[in-house]
Structure P
Amino acid sequence: MHSATPISIAWRLSEAARRAGRPAVAFVSVDMPKYARVSAEIMGVVRRFIPVVEQASIDETYGDL
């Protein structure tokens, strides 16, 4: 599994691993309000130092240095 693996695929991979006797996978719920708040705080810092910033997603930003 990798970051951003769709949950349906992650679940299938997890079940296949379990059937093969591998360790169980832990699915952790997200806290989107917290992630959004922290992302906004980080973007505030980034914008103070980088004049042109494009936020592509909650955790991905591009800036002209």
Structure Q
Amino acid sequence: MGDDRFNDEEKLIMKTKMTRCNACNIPKYLEASVPISVLMKYDQQKISRDKAMEGVVLKEME
């Protein structure tokens, strides 16, 4: 069996395709990433939800 532990440098990355809107100024994609270490600390209740949200990075992509 493999090791299910994550490396602290790993990140969870979600890429979302946005709804098309020609009249709107929105990106085609939005990428959200958060370090696994932040998710683990939040899961273990070592940091608050607000503190965990500070670790989330949003990036607009075309």
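Quick one: relative contact order in percent (Cα under 8 Å, 6 or more apart) came out at 35 when computed from one of P, Q, so which one is it?
Clearly, the read-out refers to Q.
Given a value of 3, 14, 18, 14, 12, 11, 10, 9, 5, 3, 0 for P(r) over Cα pairs in 5 Å bins from 0, in percent, calculated from one of P, Q, which structure does it belong to? Provide the component values of the computation, followed by the final result.
Values: P: 3, 14, 18, 14, 12, 11, 10, 9, 5, 3, 0; Q: 4, 16, 20, 17, 14, 12, 9, 5, 2, 1, 0.
Comparing all candidates, it corresponds to P.
With mean count of other Cβ atoms within 10 Å over residues 25-32 as the yardstick, tell me which of P, Q scores highest.
On the way: P: 8.1; Q: 11.9.
Ranking P, Q on mean count of other Cβ atoms within 10 Å over residues 25-32, first place is Q.
So helix-only ellipticity at 222 nm (-39500 (n - 2.57) for each DSSP H run of 4 or more, over all residues; to 500), computed for just one structure, reads -15500; which one of P, Q is that?
P
Only the coordinates and a few stated rules stand behind these numbers; no lab work does. Quick caveat: nothing in here was measured; it's all calculated off a predicted structure. Cβ atoms are built from the backbone, for glycine too; each structure is taken alone.
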